[in-house]
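Listed next: structures, encoded as structure tokens.
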Structure P
Amino acid sequence: MAKKSITRRWILNNLGVIVLILLAIELALIYGVQSYFYNSARTYMVSKINAVNGVLTNYARASGTNLNTELRRTLETFSDKDKMELMAIDYDGMIVLTSSGFSPDYEISMPDYDAAMHGTGSYGYSTSVTENGERIMAVSIPITEISGEYSAIRVVTSLETIDETIRAFVLWMTLLAVAILLLLGLSDLYFVGLILRPIREINANTEKFAQGDFSARIRQESEDEIGELCRGINHMADELSTAETMKNEFISSVSHELRTPLTAIKGWAETLTYMAEPPSEGEPAEPADPEMMRKGLRVIVGETERLSEMVEELLDFSRMQSGHFTLQMATMDVLAELGDAVLIYMERAKKDDIRLTYSEPENLPFIIGDKNRIRQVFINVIDNAIKYTEKGGFVAVTAEAAENDTLVRITVQDTGCGIKQSDLAKVKTKFYKPNHTKRGSGIGLAVADEIISLHKGTLELESEEGVGTTVIITLPAKPKEG
């Protein structure tokens, strides 16, 4: 299928409409100008022939004699003989007298005479073409009431001068219309060019984006909708570039996170296998070291659990992305899940020389939620707090009811490294890791934020670099019955 150019379509559609409008205007003006000139000429001719008829009528009433002498004298002294010709017509329809002195010796077509003699009006009017091709206008008035020899008088004028004027007007109107079309065409080409240049640039750059090159940018030449589109695509390119960088860092981070436990598992598995192998023939059997075996098994179990958690985190993220992330909602006790999460990390905090405190209230309102997912959020947040807190620091976990027991608020505060203000708005973004020296995939907080959002709650962060971070989780409480 042949490609249709926007320029061609724009010009054809836009100029096509304008051509029709200009054509309609020109035809209306031509009709109006022609009608004006023709009506003016007819009015002038009618006034002249009425004046002649008035003179003849007054003469006939005053003298009562034959009009032949007076009519001849009137024709000879006709004041406008240079503009029109005055004629006298007998009862046979023949022109017998004219102001020019020349009368045709044959019968000619006179529609105006026929209309005057047989019509209902006071005069007959017609425009016609003579045998030599000249356009004429004629007006006839019957004089049968005052003459027994002549049936009508007729005045005829040439339309050549009027037609020349009209033709000149049509020519100028056509030239003006063509000039308008050319001006509009050039204006349209310039305007379409202003649109097409960024569109072509957008098309070229989007092809680069499709190939993974997000370095190209579109020049913004205006502040209109096209400029906003260019700015939006440039912003999209920035975001795609950032997302691509974060994705690559995520892949690298996950690869590293997976390699570390796999290496430990493989190393200890090989060690334990070697220890369990029977001695070669003739060699004394070496007793197995139970402590070494227990240590190796603990490492394998621990690293396997770590791998399982990472895989589960990745699966959760995949479910979120595909829209298959589901919750098992039921009435639940937040304190029970929060206490379990804190208990899980008590031993690790002691081992890392971090003081973990938990201020547990006597009771909290119940919430409607998925207890396993809520506990997953608590574990993720507390794990991050301990992970980013150095030895000698502390992590404080508190829970409280808020807004007249309509909300449950959980706060996890640490004295860790903190987050830069420039990174604070991005830490809940998928793949984003503000600190690449710490373990983790960079999607745990994104998963936690999604879980809290699905519970119609909020997960907010307050942080200052070098001081620490506070995570505030707010969940709606179950409405009280009654």
Structure Q
Amino acid sequence: MERLCTGVDGLDEILHGGLIPQRSYLIRGGPGRGKTTLGLHFLTAVDDSESALFIGFQEPEAQLHSNAASLGIDVSAVTFLSLAPDAQFFTEQQSYDVFAAADVEQQPLVEAIIQAVEHHHPTRVFVDSLSQLRFLSTDIFQYRKQVLSFLRYLTQRGATVLFSSESSRELPDDDLQFIADGVINLEADVSGPAIRISKMRGSSFRFGMHHMRVAGGGLKVFPRMIPASSRRAELQLQCWGTGVKKIDELLHGGLAASTVSLITGPSGIGKSTLAALFVAEAARRGERAAIFLFEEEIAFFLRRAKNLHLPLEEPFADGRISIEQVEPMRYLVDEFTMRVREQVEEADVKMVVLDSVTGFEIALGGEAVRERLHAFAKGLSRLGVTVLLINEIEAMTGEFRISEKSISYLSDNVIFLRYMEIDGMLKKAIGVLKKRLSGFDNRLHTFEIGPGAFKIGAPIHGLHGVLGGTPMPQDES
């Protein structure tokens, strides 16, 4: 089916290509949500064969030009018909003794609209806002009839129409939602402003809330990542190793490509270092990888890697490795996931490290982390990307837990790091709990992290209770 772009790439993706031409679409939202901005994007997306008309009942044309310029939107190709009352309306103190105000004021507005349409033959029309006609109608039945007739007049002349509404408890816009062929809602959820499609006649669309932002350049929409139904058929399975022989032996060769791995353990035990080993080995093989740091500074991360003799600086400098510091309080989650996806597709990134799940959760602003992390991790893995999730456990010792967020189910592989106390000294243990596509060494091993190596010790024998953090000799209960 032929589609008409909205002027906002992310919205076109949500609409599975854009709007169906010669239909009418309602834009709903509270004040300041971006209704007019979306309308301007729609009008400025005209090509050489199209023309655009803005019919405004609220802002004067000069103000609309000024607002568009401040957002970086070029409206030079748009014709403006401003029907907003000017200063003379107030100074002349107009009153109506015999006729109702609606009877006197409606006819000039209708004539001005007809004249503009017949003169310019617009293919795109934005009406801001159609709620104003409500105040010029004698009753609700007359209003609905006029709106329906007005929209049909525009669409039958070849125009695709976007119109906004002002909804409140006193003046709901339910009637306009029934009349419109599609409804675009500009809202705000717990983690920021969002866009949601609630109706689209004759077309499917992507359900749910999708984050958006109004800033320099206008309105930007970040479609929520949804995993593909299956992996790409052409994906070739391979193994990602660390370059450390004993770690790779624990994993029986390494991690399978296009899988999701959870590296879990308490603070400071070496989770990021272990993930960096996989990244360094990927770079050595000429593959591209990306690390997203929610907690650590890039400079500190690289300095620590250098002290451990991890070769990350050179591949970072030449672009084989991308390291980005993410401030979770400044990012919308859909904005972040879209950024990651763009890197994967544009730079052919094969491995992504999310460090950490806690930082990702902060960016959610209260949303449930399981659903969003599932979409993020599975969406990337089905694109052929190997995903490493760094998960922090708050408890240093005690009851063994893989994760406190119930996210282990989405991982194909689980590597856990654990502190344990032996003779008053803090030791570290590593183990593999899960590996879907192959076998693995199920024994616990001690390890140490120092300059030049991630040293894996011998398997732990003669002790039990290691996972609880306080191991005891096997012959003691």
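One of P, Q was used to calculate relative contact order in percent (Cα under 8 Å, 6 or more apart), giving 9; which?
P
The value 29.6 for mean projected area of the Cα convex hull in nm² was derived from one model only; which of P, Q is it?
It must be structure Q, since only it matches.
Using helix-only ellipticity at 222 nm (-39500 (n - 2.57) for each DSSP H run of 4 or more, over all residues; to 500) as the calculated read-out, with -19500 as its value, let me know the right label among P, Q.
Details: P: -19500; Q: -9000.
Only one of P, Q returns -19500 for helix-only ellipticity at 222 nm (-39500 (n - 2.57) for each DSSP H run of 4 or more, over all residues; to 500), namely P.
A short reminder: the numbers here are calculations on the coordinates, not readings from a lab. Note that this is a predicted model, so its numbers are computed, not measured.
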